[in-house]
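What follows are several structures.
Read the figures in this text as sums done on the coordinates, not as results from a lab. Because the structure is predicted, anything quoted here is derived from the model rather than measured. Cβ atoms are built from the backbone, for glycine too; each structure is taken alone.
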Structure I
Amino acid sequence: MNPRLDNRHALLTGAAGGIGLAVAEGFLGEGALCTLTDIGVQPSAEASALIARHPDRAQYLQADVTQAASIEAMMAGAHRRFGTVEVLFNNAAVFDLAPLLESSEASYERLFAVNVKGMFFVMQAVLKGMVDAGVRGSVINLASQAGRRGEALVSHYCATKAAVISYTQSAALAMAPHGIRVNGIAPGVVDTPMWANVDALFARYENLAIGEKKKAVGLAVPLGRMGEPSDIAGAAIFLASDEARYITAQTLNVDGGNVMS
C-alpha cells in the first residue's frame, strides 16, 4: 500500500515537542514532506533527531505565530524547500490559569495572541497558498476539550479553544467551494511536557500536592488514562489523508471518552 500522505507537504506549528512532534513523526511515517516550526531559534533535541532521520523530507523553521512578518517568512521558507503547503497542523498554543477574579490582562493578551490570532493568521496564510495553487488540501486546527465547556480556573484558555472550533467551522464553509477541508481535533488530557506547568498551576490554586491533579484527571478519563501524543497523531493522519475526503467543518474529540457529542 502507498503511504497515505505520500509527498504531500505538511506544515506543523508548535512542533518542537509533545503533540506537534508526534504528529510530525506520524506524517513522515506516512510519506509526507514536513516543515516543523516553533518559537525557538533552534529546534529541540527531539525535533533535531527526527529531522536527522529524514534529512531529505523534513526541515525546521523558527516562527512566532503572533507576528505577521514571522508568518510570512515561515511560509516563504516552507515553500522554498518543499513547495505549496498541502496539509496544515495548526498546533502552536500556550496555557495559563487563574481564578476569574484574579486573572490578568497580560494572561488574556498572551493566550489570545497565540491561540487565536496566531492560529487564524497561520491558517489564512496557508489557505491563500492552497487557493492560489489550486491545491485541494487539508487544514487541521488543534482545539481542546476545554473548548467544549467552561472551567472556573481556565476561562481564557477555554475561550481561546472555543474560538478555534468556531473558526474551524467558518473556514471550512469558506473553503468548501475550493475543495479544501478544514477540521479540528479536540484532545482531552494528554501527557506532554506542558503538563508539569499545568499540574503546578492547579496545585497552587486548588491546594493540591504536585502530581495529584495529573493523577486525578488521568483516572477520571473513561478509558482510564491520560492520552499520549501518539493518540493524537493517528487522528491527524486520518484527517490529513484521502480517507477523510468527505469530512470537513468537524472537530474530532480524541479524549478517551471525556466529551460526548
Structure II
Amino acid sequence: MTGGFIRFSDVWLAYNEELEAAGQFAVEAIDLEVAEGAFIAIVGPSGCGKSTFMKLATGLKRPSRGSILIDGQPVTGPLKISGMAFQAPSLLPWRTAVDNVLLPLEIVEPYRGSFKARRAEYEERARALLRKVGLGGYEDKYPWQLSGGMQQRASICRALIHQPKMLLLDEPFSALDAFTREELWCILRDLWTEQRFNVILVTHDLRESVFLADTVYVMSRGPGRFVARKEIPLPRPRDLELTYTPAFGEIVHELRGHIGAARAAAGTPA
C-alpha cells in the first residue's frame, strides 16, 4: 500500500463565520496522510470532534482553513467514491433488505442512469453481498423482520454496493450486544481483506479499533486535534483469540492512557 489516498493539510473547522471570528473551532490543525487501502480508526472522548472529522472526510463540511485531498482530488462537496454506515442502520421500513441495499445504485451516478436496464445484474450483486455477510435467505425480508445485527449487516452492504474506494463508519456497532459486535468485526475484516477499500472507523470501543485498524488516532476534547498516533503491530489476519493476548491488552491500555490524558487536559474526570 503506497501513496497518500487521504491527505488533510492543517485543517480547521468552525461551524459558522461568527465562531471562526471568535476563534472557536470544532477541530483544529488536523494533519493526516493515509495510504491507499489502509484501515484507520479514530478514538477519543465524547465531544472531541470525531463525527466532525467524518463530515470533513465525506465532503459534507468544507474546512474553514486548510485543504483536503482524497484520491488526488480536492474535496469540494459530497464524495461519490465513499460509502457510509452509522450507529443506526436507517433502513427504509417499506423496502426489503435487498431493495435497501440497492438504494445507492438508484440515486448515485453513474449507476442511476442505467439502473432500470441493469436492475437484474445489480440485484444479483446485492444478493451476493448479503450472502457474503451471512444474510442468505433474508434478502427479501423487511427491516422489522431482522435483528439489529442483521439490519447493520444490510446497512454495511448498502454502503458497499456501489463499490466505493472509501468506507466511513461512524460508531456502526455500538448499539449491538458484545457477541454480535464481534461477529461484525470479523465480517468487516473479511470484506476489507478481500476488497482493500480505505476505511475510516470512528469508535468509542478501543478493542474494536485495535482489532480492525492498521493505525489508531486519538483525538483531544474539543477543539478536536490528534494528540496520539498508534501503529498497530499485530499481524494479519487477526482472529478474536488475539483480543485475549497480553500484546493486545497492552495496546488497548496504552490508548486508554492517551484518552485519559486528553480528558484530564480538558478538565473532564477520566
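Quick check: 29, 19, 19 is what I get for semi-axes √(5λ) of the Cα gyration tensor in Å, calculated from one of I, II. Which structure matches?
This figure was derived from I.
Name the one structure among I, II that relative contact order in percent (Cα under 8 Å, 6 or more apart) of 25 was derived from.
II
Tell me which structure, out of I, II, gives -13500 once helix-only ellipticity at 222 nm (-39500 (n - 2.57) for each DSSP H run of 4 or more, over all residues; to 500) is calculated.
The read-out was computed on structure I.
Figure out for me which of the structures I, II the number 0.75 belongs to, where FRET efficiency 1/(1 + (r/R0)^6) of positions 113 and 169 (r between Cβ atoms, R0 = 35 Å, to 0.05) was derived from the coordinates.
This figure was derived from II.
Have a look at I, II and say which one yields 0.30 for FRET efficiency 1/(1 + (r/R0)^6) of positions 65 and 209 (r between Cβ atoms, R0 = 30 Å, to 0.05), as calculated.
Label of the source structure: I.
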